[in-house]
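The following blocks contain the structures, represented as structure tokens.
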Structure P
Amino acid sequence: MRAVTSSQGSIVVSDHEEPTGTGELITVTSAGICGSDLHLVASGLSGVILGHEFGGFTADGRLVAVRPTGECGSCPQCASGFPHTCREAAASLHGTSINGGLAEFVRVQPSRLVPVPDGTDPAIVGLVEPLAVVIHGVNRVPLIQGMSAVVIGSGSIGLLTASVLADRGITVDIVCRHPHQFEAAEKLGINAVAKPGVNYDVSFDAVCTQESLDACFNATRPRGSVVEFGMIWSSIQLKNQMMLKEISLVPSIFYSHNHEHNDFEDAVDMLVRHPEITNTLITHRFSLEESIRAFEVANDRQAGAIKVHIFSRM
């Protein structure tokens with residue numbers, strides 16, 4: 001089969017053995033390129049098939065999204081209903097620790113498969129993972145209809161965050177820089193602004209830099225909350241403004257699933273209810289053989305990309 005790996009900072013498309021062993025064999029339909037993929041490739045990640053935002057068809061024809069994280073099932077975190085903070089969550093992550101979905105086929109443990117309703121556009125399976133990240137982060141703070149929020153950053157995570165907030169009745173602004181971001185926000189019915197206002201109840205940092213974090217603190221009312229998404233790839237400083245306003249800084253990583261709720265199932269539900277999200281966010285589509293070009297576009301701030309997806313079969 002054909003699959004995508006990286007070596008010394010470069011993307012490689014090459015032949016690999018079809019995966020064997022335990023788990024269900026998934027025929028991948030589509031996979032997204034995440035900002036963390038770009039960072040990991042640049043830092044020298046090698047020896048693993050890339051891709052943690054993906055899904056496809058099971059051997060019996062069911063369309064599924066894949067939760068790329070695992071869990072041990074027995075540690076205190078798993079027992080408490082927080083398997084996303086289990087040590088195995090990242091240690092068994094498709095696309096970084098074990099082979100991922102930028103391939104024609106991948107084997108996945110059945111517990112990680114999330115059903116997608118029949119008749120759904122198969123392209124949505126690559127958006128379920130980032131939307132689950134967003135849903136988990138939004139769930140990290142108490143929100144009531146009528147509250148106000150701002151999202152700093154209008155890439156895929158920022159636009160998904162604003163969409164979830166609007167769906168829950170929160171008054172939301174999203175800060176955009178580029179014309180294609182303003183256009184995407186308009187298509188999603190989200191209020192796009194060039195600069196944030198002040199005194200929002202909650203601010204969401206979808207960029208994770210010093211500049212974006214400071215913007216969140218500036219925009220948040222006293223005793224409000226700032227939610228930090230994803231990974232911080234360079235050092236940041238916490239400043240006294242956070243202290244003087246008693247702002248709660250809330251980190252959010254991965255997604256949760258227990259007997260009460262499942263962020264992946266909620267993400268599937270939202271994408272099915274709002275097909276405009278898929279149509280708006282997937283701005284660039286490439287075949288598996290075009291993966292080198294796909295990563296170039298995803299890494300080019302001038303390309304106008306929001307979400308770049310690679311399709312095993314087009």
Structure Q
Amino acid sequence: MRVRPTLIALALIAPASLLLALAVGSSDVTVSALWSLLRSEATPFERLVVLDLRLPRALAAFGTGALLALSGALLQVLLRNPLADPYVLGVSGGAAVGALLVMLLGLSGALVPPAAFVGALGSTLLVFGLAQAAGAWAPERLILTGVVIAAGWGALISLILSLSPDTDLPAMLYWLMGDVGQGATPWPALGMTLLVLVLALPLGRSLNILARGGLQAEVLGVSVRGLEWAVYLLASLATAVAVTTAGAIGFVGLVVPHMLRLLIGNDQRLLLPASALLGGSLLTLADTLARTVIAPEQLPVGVITAMLGVPVFLYLLYRSRA
């Protein structure tokens with residue numbers, strides 16, 4: 001009974017969050033000014049603030065949040081664990097090492113996103129390769145391998161920070177805490193969101209069966225190994241693009257699918273698009289709060305998501321304790 005109202009609400013919240021991100025800031029833009037932009041009658045200042053500064057940032061936040069939520073939903077099916085997180089496999093740690101190495105070498109700027117992407121994919125391949133055992137892998141083995149690799153990346157990150165000059169430390173720490181406004185274009189995140197949905201939604205029925213267990217899925221005729229490969233690669237690519245776009249942002253991929261599962265159930269054909277809408281809206285609103293709460297100064301959006309995500313997740317755990 002709650003599925004249709006929830007989906008309708010999400011479809012309305014998504015554009016509302018984007019409009020709020022365009023209107024609110026250190027200098028607010030009125031609704032009439034936004035309407036003037038649509039009719040090409042806005043002032044040059046309003047056009048600069050909305051179209052050149054706020055719109056790309058809002059779209060980047062929406063795409064990043066959608067990717068993190070989609071990755072979390074897919075990994076929770078793959079690992080058969082509702083508490084799985086996109087960063088559990090060490091993807092964010094590999095991306096952070098790649099980005100920080102470029103900053104340490106004094107090559108920061110346009111090279112940071114590609115370096116982060118290469119680091120994320122390298123970590124993905126490393127975890128998957130080490131988790132193999134006799135041509136197969138179990139969710140428990142994959143999680144343990146990811147935790148160990150993530151700990152190794154954490155040690156490397158600490159080493160890089162300790163070797164970095166003081167002038168580079170603020171940019172590095174800000175990237176590690178998540179920063180949507182670091183100048184990255186939003187189109188890779190939005191394009192990857194669309195690609196993941198297009199590829200994953202036709203697999204919805206098989207994903208529903210896989211969530212019940214690999215053995216049962218095999219009995220029902222699902223190609224488990226091929227499906228697990230597809231889910232793993234889609235989730236890893238989504239996380240890599242999200243981290244490349246905005247740095248390490250936690251709790252979105254953990255809280256959003258878990259919350260929606262309590263509201264609309266575990267049908268992946270509904271859960272995946274709903275996760276994309278809610279994840280994108282949540283991170284867009286969090287980024288709007290991050291750049292306005294102490295304006296003109298800005299907070300890392302990862303701080304906002306952590307402050308919101310921890311109590312929400314504890315409440316969800318309390319509700320589902322039975």
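Can you tell which of P, Q yields 12, 40, 33, 13, 1 when P(r) over Cα pairs in 10 Å bins from 0, in percent, for residues 62-189 alone is derived from it?
Working: P: 11, 32, 33, 22, 2; Q: 12, 40, 33, 13, 1.
Derived from Q, not from the others.
Comparing mean count of other Cβ atoms within 10 Å over residues 118-125 across structures P, Q, the highest figure comes from Q. Looking at relative contact order in percent (Cα under 8 Å, 6 or more apart), point out which structure of P, Q has the largest value. Top value of relative contact order in percent (Cα under 8 Å, 6 or more apart), among P, Q, belongs to structure Q. If we compute distance in nm of label points 7 Å out along Cα→Cβ at positions 174 and 294 for structures P, Q, which one ends up with the highest value? That would be structure P. Computing helix-only ellipticity at 222 nm (-39500 (n - 2.57) for each DSSP H run of 4 or more, over all residues; to 500) across structures P, Q gives -23500 for structure Q.
With respect to mean count of other Cβ atoms within 10 Å over residues 86-93, the largest value across structures P, Q is given by Q.
Throughout, read-outs are computed from the coordinates displayed, never taken from laboratory work. Worth saying up front: this structure is predicted, and the values here are computed from it rather than measured. Cβ atoms are built from the backbone, for glycine too; each structure is taken alone.
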